[in-house]
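> Structures incoming, each one as C-alpha cells.
What follows is calculated from the coordinates using simple rules that are stated; it is not laboratory data. No experiment lies behind these values; they were computed from the predicted model shown. Cβ atoms are built from the backbone, for glycine too; each structure is taken alone.
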Structure 1
Amino acid sequence: MSPLQSLVRTVQQSKGVAHKQDIAIGMDELAKAEPCQATCEVGDDCAAIKSRDGSYTLLAIEGFMNEFVQDDPWFAGYCGVMVNVSDIAAMGGRPTAVVDAVWTADSQQLKLILQGMSVASRRYQVPIVGGHTNARNSHAQLAVSILGHADVLLSSFKAEPDDVLMAVIDLRGNYRGAGNNWNTSTEAPAERLRADLDLMPWVAQQGIAQACKDISMAGPLGTALMMLECSGCGGELWPDAFPRPTGVALERWMQTFPSFGFIFSVKPANVDSMKRLFAQQELPCAEVGRVATGTEVWVSQANQRELLWDFSARPLLACQQVNKLPEQKGDVYASGSI
C-alpha cells in the first residue's frame, strides 16, 4: 500500500469522519419534517436568519464527546466557547453571546468546565448569558450554543466548479494531550485571537470568497469533503499543500482539529488577495485543491491519484436530501451546525 493509499484509508475510517456520517441519520429524519417556509439549507455551520435591515442573526450549537469532557474538563469548557466562535466566523459573522448546558458528577468537574468557559469568554470577549447546570449526573456532559450576527454570509453551499480551494490554519501552537486537538488559542495573545477572527467578516464583505467551512474534528480533508458535498460538487485535494507544523506527520495532521482553521472556495482571481489578507496576521493561506463538477473527490500526491469519496455512492452528510424541498422564498438561509 502506498503512502497516499494509506492516507486515504485513514481518513475514510477516521473517527472524526465517522461522527460526521452520523449527521446523515438526522438529515434523514429532518427530511420527513414539516418543510421550513423558506429557502432552507440544512448543514451549514450556523443557522442564518435574515433581519429586516438585510443583516443576519446567526445561531449555532456544539456538543462534546463525553470522554473529552471527562478527561479534560477545563479545556472542554474553553472549547465550548472557542469552537462556537469559529462556527460564527465561518459564516462571515461576529459572536454576540453564548449559553451552556452542563451536567457533571460532582462540583469539582462543574467548576473546571465553567472556569474554562470563563477564560475563553474573556479572551474572545463573548459573554456567557445563561444556561443549565447540574452537578448530580452520572458523568460529565457539555453543550454550548452561540448567537452571532453577520452583514454578508459565507456558506458551505457556495463552492462552484473551477474555484480554488484554500486553507488557512494557525500553526503557532502544539497538541494538547495525546489526541488530535491542536491548541493555538489558550496561550496566544487575546488581542491576536480576536484580530485573526476579524478577518473572516472582511472576507465576506469584500467578496473575496463566498464559500467557507471551519475545520472540524473531521480534519482538513474531511472538512473539505463536507463543503464539496454541501455545494453539490466534486474536486481534487492536495494533502501536502495544507499548511502543516514542522515535525507533524501528514496522516495525523489530516485528522487534526486546529483551534483556528478554515477551508475556503475562492475564485482564481482572488487567490492572491486571500494570501495577502491572512499574511497580515502571519496566518499561512495556501491553495490546497480545486472544485470540479461531479460527485467524486480525489486526492493527489506527487504522481499518484486516489479516490477519496464518491458522494453518489456514499453520501457523507446526506444534506442534499433534506435541502431538496419545493423552491420557496424566505428569510431563513441556513440551518444546523456541523
Structure 2
Amino acid sequence: MNRPLRWGVLGAAKIAGNFVVPAIQRSDTARVTAVASRDTARSNAFATRHGITNVFSRYEDVIASEDVDAIYIPLPTASHVEWCKKALQGGKHVLCEKPIAMHASQVKELIALRDETGLVCGEAFMVAHHPQWHFVRDSLANGLIGELKVIEGCFTYFNDDPHALKNNRELGGGGVRDIGVYPVVTTRLATNLEPAHVHADVAIDPRFGTDHYAYCTLDFAGFTSRFYCGTQLARRQQMVFHGTSGWISVDAPFNPCVYGPASVRHRDDRTGETHVTTFGDTDQYQLMVEDFAKAVRGETDDVLFPLESSLCNQVVIDRILSNGPSNAMQVPEEMRA
C-alpha cells in the first residue's frame, strides 16, 4: 500500500481530537477520511476542525466506508471490544484506546478474531513508541544501574465531576483502568518481565462506584514494583528504577510535554554524577500511528504493541481490581518464554 493509510474515527472523544487525530493528520503515512458521532453537531465540528471529508451519524457507516482502511476507537472502555470486533469483521484494521477490554478473557477473543481475519489489531499504548522508554529498557538491559531492585511510580489527576465518563462505572470508568495501566505497562516494557504476584489496596468512591485510588505492589523475580494512581489527587506522574549502583528517573513518563519535558535522569552512585538525556518534542502519538501504518504494510513485525502483551497487561489490571492479594500470577501461555 503506497498511498496513506485512511483512518475512520468512531466518536469525537477528547483524546482523539487533542492528540491522535492531529498526529494522524501530521503524518505522511496516514490521514483521517471519516468520523462518526451520535451527536451530529459535534461530529460536524470535529470534522471541520480536523479537515475530515466524510461525516457519519452511525459508527457502522464508518466501518462500511470504502474510503476507510483502519478504524481508531476512542470510545468508553466498556464499548471497546464490541466495536473492535465489528471493525475486524468489517474488514478493517483496528487501533483501540487503552484498556482495549474490560477483562482478559475478552482480549483472548480479540486475538482469535485478529488471527482469523489476518488484520492488524492493536492497543493504543503510545508510550510503547516513545524513545525515552526504549532508552530506559536498553539501559536496564545493559546494567546501567546495576541490579534492579525497586521500581516506584505514580500517575494522578483530579476529576470528581459526576458527569465525567471516567467516573461512570457502567462505561468502564475508574482510575486503574484509566491511568493505572501506565505504570503496569511501562514496568513490563522496560524489564520485559511479568509479575509473579500482585497485591492492591483499592479505594472506591461511593458516589460513583469507581475506584479513585489504588496502591499496588507487583512482585517480579528479583525486584518489586510499587505505584499508586488516583483520580482525586493533584496532578503528578513519575517512574523511578532503583538499582544497586544507581537509579533512573522518568519525570514525565506517560504524557511528556503535558506533565513536563521528555527526559530521563540517571544517577551513577559509583561516580556521584547525574546525567540527563532529553528527547525534545517527540510526538509519541505520531510515532504510534506511523508504526501502525508500517505494520499494515507488512514492513516489520516489531512496531506494534501486540495483543499478546495487551493480554498480559489486562491480567495484571484484573488482579488489581480484584482488590486483594493474589496467588501466583497466571501469565498467558503465549507470553511464556
Structure 3
Amino acid sequence: MKAIVQDRYGNADVLQLRDVDQPTAGDGEVLLQVHAAALSRGTLHLMTGEPYLLRLSFGVRKPKNPVPGQDVAGTVVAVGPNVTRFAVGDEVFGIARGSFAEYTIAREDKLAHKPPSITFEQAAAMPISGLTALRALDAAEVEAGQTVLVVGASGGVGTYAVQLAVARGAIVTGVASTRKTQLVKDLGANAVIDYTHDDFTDGSRTFDVVVAIGGMTPVKRLRRALTRTGTLIIVGGEGDARWSPGLGRQMHATLLSPFVSQRLTMVMNKEHHSGLDRLAALATEGELASFMDRPYPLAEAPDAVRHLAAGKAAGKVVITV
C-alpha cells in the first residue's frame, strides 16, 4: 500500500510517500481502508519529536510508528478477534494508528459509525479536535444563557468549541485574527474579537466561561476576562518549549484555583467512542459541522503539514486518500 513514512524526527521534509506492507488487525482492532485523514497540532509534535519528553513514549531516536496520522475516516475491510461493534463494510471515523496511508489499524473502542449525512472528509476532521472541544465544554459545564469566550476560535479545536457552545444555548464570543473573523461568524458566534486590534483581556468585557485554546496568554491576563465566579478552561497552547510539553499555564491555573473565587482548570483529551458517538449525533442533527481548509491528496501530505505549521490554516486541514 501507499503511505507517508518518516524515518526520523524533523520538519515536513522527513515525510516521504512510499510502498509499505499493509497492516493486519489484531485483537480488538479493525483494518480500515482510509478515505480521509486530518492533521492536528499533536501530529506536528509527533513528527518533530518536540517537546523531547514525548520521545520517551513514542520513540527516543525515531518514531516507533513510522506512519504518522491519527484522525481517520474510512471503511472497515477486516476485523480482528473479539471485535463486536463493527463489521466489514461499515463506514466509520475516529482515531487510528498511522492514518496517512491507504490502510490503517484502529481499536474498535476509538471508532464510531460515520453519520450518513456527512462526507468522509468532514468525518475525518472531527475526532481529536471535536473530542477535545467536547471535553472542554463538559468541564466548564456550559449551559444556556451563559457567556462564553473561545480563544483560538478559528483553529481545529476552536471551530468545534464555538459550535458546541452555541448548540448548548450559550452566548459565544470568539477570538481570532482579522483574516479569520468571518469564519468564526459562520460558526455561529454572536461576536468576534480581532486580537490583532483589541485586547480581550483588558477587563472591559467579562465572561462566565473562557476556553483558552490558542496562544500562550498568561493565566493572570485570562482571569481579567472572567466574571468574579467564572470558569477558565485551558486546553493547550503553542509555546517554544523544546523539552517539556509546556504545561506551565495549566499547572499554574490548577494550583491557584483553590485560593480564588474563579474556577481555573485544564482538560486533557479522552479518546473513546462514547464521545465520538455524541459528536456523530450532533452532526446528524445539523448542530455540528467540520469547517475545513482546502484538502490535500496523500502525496501532498508534506505540503499540508507545512500549511498547518505556518499558522495559515482556517479550520481543519484534511488529507484525502
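> From 1, 2, 3, which structure was FRET efficiency 1/(1 + (r/R0)^6) of positions 49 and 265 (r between Cβ atoms, R0 = 25 Å, to 0.05) = 0.10 calculated on?
Derived from 2, not from the others.
> Next question, about the same structure. Using distance in nm of label points 7 Å out along Cα→Cβ at positions 233 and 281 as the calculated read-out, with 3.1 as its value, let me know the right label among 1, 2, 3.
That value comes from structure 2.
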